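**Student:** Given below, in the form of structure tokens, are the structures.
Every number in this text was worked out from the coordinates using simple rules, so none of it is lab data. No experiment lies behind these values; they were computed from the predicted model shown. Cβ atoms are built from the backbone, for glycine too; each structure is taken alone.
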Structure 1
Amino acid sequence: MQISSAGIRLIMDLEGISNKRYKDSAGLDTIGVGHLILDNDPNLHKVTGISNSDEVKSLTDAQIMRLLELDLVGFIAEIDRVGVIFTQSQFDALVSLVFNIGVGNFRGSTLFKLLSRHKGSRIPDSRVEDISQEFGRWRYAGKKEIRGLLVRRLIETFIFLDKANEDAIIEGVRASDMDYIISVFEDYKVNRAQRI
């Protein structure tokens, strides 16, 4: 399966885009669309031609998009490896989550274990909501809860469920955050309908 163009736009909106190197919420060097800079980073090398990742200080818009494409390949493959027949919304939400938390964290998660129980089939409607609750566990950077991650997880949960629960009462979420969450969810739905 492939991530939809609306799913790509979602990741870009949630991660943000930076032409310059910066520190993410966990203090790690990052560039482009949430690309975590590694030592001898193969994708960054493919995009820039620079083998020493420390020397990469900025990217052009075209390089950012190419880097995102290369990064997404691994995350898409990881979700495909789960072997579940996902809806497009479920797939997009999972790629967004794994893009943010990393493959290793995903593979060691309860979410991964719950999804793996449905290998070769769709997730039964009776289990979708329970499984979606696992997204909320990934709202910490280090041991500190990050409001932005909480908001992101709610957006991903709504997309996974393919519905927005406007009556959601979640501790720590302000009304303005819920308005934002609903608006991002609605934008995703419009973009999916338009097939941008």
Structure 2
Amino acid sequence: MLPTSLLLENSLSVYYFRANEDRKIVYSNELFESYCEHIQPVKIDDVFKNDRDMAKAMVAMDKSKLTSPLPVPVSCRLPQSTGAQRWSAWEVSHGDETFHWVGVQLFDVISVEAHEYEQQNRLNEKIAWAQSHLVRRPLANILGLISLMEKSPSSEALELIPLLSKSSKELDSAVEYVVKLASRGRDL
């Protein structure tokens, strides 16, 4: 049977850290370290910076001593590198004079919507780039050819110039409109 600590220490989806009685973090898994890299936590106090959340964490640690080895649930906010805070659900258990913290990040609707909004903005940027570079370049070539045809006219070219010119200008206007529309999403 695989030891639980080995699973937690190597998990890519669960935060895990251990703290001693003085609340000093003595071990953390790679996921927790990368998630909290911007705050470089040394103590539990560094993780739960909000006073209310720290108070809840302290109560959970006290309860975990009484219920050992059973874990005590607690929800707290973790600071993000952007300054925002994200909810996490934790379970703390006590054993061998060490507190074991296991947590997962909770995704709320606002976070998911913000992520989707960012993805849509990236897509809009790609659309704007593609249209302004991939479509406009050939269109500019067409307009250049029309200009050359106008400078050295032949009877056949003269008949096509107004049609090519009109169609090219309509296409150019349509592309500009779509690029502006896609770019507007970044400014919202």
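**Student:** If Cα Rg over 2.2 N^0.38 Å computes to 1.86, which of 1, 2 did it come from?
**Tutor:** Computing Cα Rg over 2.2 N^0.38 Å on every structure in 1, 2 gives 1.86 only for 2.
**Student:** If you rank structures 1, 2 by distance in nm of label points 7 Å out along Cα→Cβ at positions 56 and 136, which sits at the top with the largest value?
**Tutor:** Greatest value across 1, 2: structure 2.
**Student:** Something else: Which one of 1, 2 has distance in nm of label points 7 Å out along Cα→Cβ at positions 104 and 152, as calculated from the coordinates, equal to 1.8?
**Tutor:** 1
**Student:** Identify which of structures 1, 2 gives the largest calculated value of distance in nm of label points 7 Å out along Cα→Cβ at positions 40 and 128.
**Tutor:** 1
**Student:** Identify which of structures 1, 2 gives the largest calculated value of distance in nm of label points 7 Å out along Cα→Cβ at positions 8 and 96.
**Tutor:** Comparing 1, 2 by distance in nm of label points 7 Å out along Cα→Cβ at positions 8 and 96, the maximum is at 1.
**Student:** Who wins on mean count of other Cβ atoms within 10 Å over residues 16-23 among 1, 2, i.e. which is largest?
**Tutor:** Comparing 1, 2 by mean count of other Cβ atoms within 10 Å over residues 16-23, the maximum is at 2.
**Student:** Given 21 as the derived value for relative contact order in percent (Cα under 8 Å, 6 or more apart), which of the supplied structures 1, 2 does it correspond to?
**Tutor:** The read-out was computed on structure 1.
**Student:** To test your reading of the models, identify which of 1, 2 gives 64, 11, 8 for semi-axes √(5λ) of the Cα gyration tensor in Å, for residues 80-159 alone when calculated.
**Tutor:** Answer for the origin of the read-out: 2.
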